[in-house]
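Bear in mind these aren't lab numbers, they're just calculated from the coordinates by the rules spelled out. Please read these numbers as outputs of a predicted model, since none were measured by experiment. Cβ atoms are built from the backbone, for glycine too; each structure is taken alone.
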Structure I
Amino acid sequence: MNIYLARHGQTTGDVEDRYGGDYDDHLTDVGREQAAKLAEKLANKGIQKLYTSPLIRAQETAGIVAASLDITPEVLPEFKERNSYGILSGMIKADAIEKYPDEVALLNDPHNSVTGAEDYVSFQRRIQQGLMSLSQENIGTMALITHGGPIHLIFRDILKLGEIDIADCAIVHLRSIGADVSLIDTDGISYK
């Protein structure tokens, strides 16, 4: 089975330099343009099913892709972004550094959890179970609009390929055979 993971487009929180995570923001005009280009890239992949995270930015991206592919997207809560920012979620980064410098310092290691955040092990378990559920579906090719956090975790912990940088609307092509998941190709991903 082929799985195309894609990150959502640019958001209002990106432009405002806010801590995101499960902060629910919308796409910008640039984000909508990026989603339209993503739809073009996915147009000839034979996608039979389209899934999305429940967060607004992913659903807006999926809506643009879905209109192009003539598919109705389904929400998969397992692929929601990690609430890695806890009490910092939605805060402008400069304000957060001033108000919560110790909490901001914890963000240097993705395995740390700031106050009110989802712990890494729970996030890891959620993404692994979600990917396993997708792998067990009897669908030839599917796409999933998600976030940077789940894609980072898949590269770090499932594919064992280390740390990456992820552009808006980046695409990761995975092949799943049973429990085995392998990387086929990427677009908008670079290794650190």
Structure II
Amino acid sequence: MSNNAEIKEKEFTNILQKAPTKKIAAAAIFIPVGLILSYLNPFAYFLIFGTKINPFAHIMNAITGVLIGLLFSCITALGIAILRYSLSIGSIHAFHGGISGALVVGIVAYILQKKKPKYIFFAALTEPLGTVFIGGTIACVIAPVGTVIEGLSLYWGLFAMSCIPGCIIGFIILGLLQKAGITWEDFN
């Protein structure tokens, strides 16, 4: 009987090691942290043209894209956007702004992980490429303002005001985590 129990325990341990449990657990932690940072931060947010400018919402994209990868980073951004929108902390733009930023960071982190792993933390600084250019363009389509050029300029500017400080803070936090011994390798 004990031999059968040992076999089942080994099988369970093997399943846990193969499953992305660390990434799932990290995403489950980062979602409420992102929500809390979006709501209970010293600067809160300010509302301009239906977008809620909140740099603290973008910290999670920078961190999760590097630490837990593309898929779980996008899931985390989606979870944060759903909660922010449903609690009226974020606008509809939280969806395409957050997910597109997480997508770009995750893709760049993956490429750097394969090519130049020592520079993977710089992927956090690419978050504005997704948020501003992809998310801002989607915002212009969803809620057009003026001409196309005026709308793109407005949304790109607003999204940049939000995500550039957030990705810089995320980059700094990743550096602190690395000094503490927590890197992307812990989640792979």
- One of I, II was used to calculate helix-only ellipticity at 222 nm (-39500 (n - 2.57) for each DSSP H run of 4 or more, over all residues; to 500), giving -23000; which? II
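One of I, II was used to compute mean count of other Cβ atoms within 10 Å over residues 59-66, and the answer was 23.6. Which one was it?
On the way: I: 23.6; II: 31.1.
Answer for the origin of the read-out: I.
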- Message: When distance in nm of label points 7 Å out along Cα→Cβ at positions 27 and 75 is computed for each of I, II, which one produces 1.8?
- Response: I
- Item | Answer label among I, II for the case where relative contact order in percent (Cα under 8 Å, 6 or more apart), calculated from the coordinates, equals 31 | I
- Comparing mean count of other Cβ atoms within 10 Å over residues 139-146 across I, II, which is largest? I
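Taking 31, 13, 8 as the value of semi-axes √(5λ) of the Cα gyration tensor in Å, for residues 35-98 alone derived from one of the structures shown (I, II), identify that structure.
Numbers: I: 31, 13, 8; II: 19, 12, 10.
For semi-axes √(5λ) of the Cα gyration tensor in Å, for residues 35-98 alone, the value 31, 13, 8 is produced by structure I.
Any idea which of I, II comes out highest on FRET efficiency 1/(1 + (r/R0)^6) of positions 83 and 115 (r between Cβ atoms, R0 = 30 Å, to 0.05)? Before the final figure, lay out each step's value.
Numbers: I: 1.00; II: 0.30.
Top value of FRET efficiency 1/(1 + (r/R0)^6) of positions 83 and 115 (r between Cβ atoms, R0 = 30 Å, to 0.05), among I, II, belongs to structure I.
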- For the read-out semi-axes √(5λ) of the Cα gyration tensor in Å, a value of 27, 20, 14 was computed from one structure; give its label from I, II. I
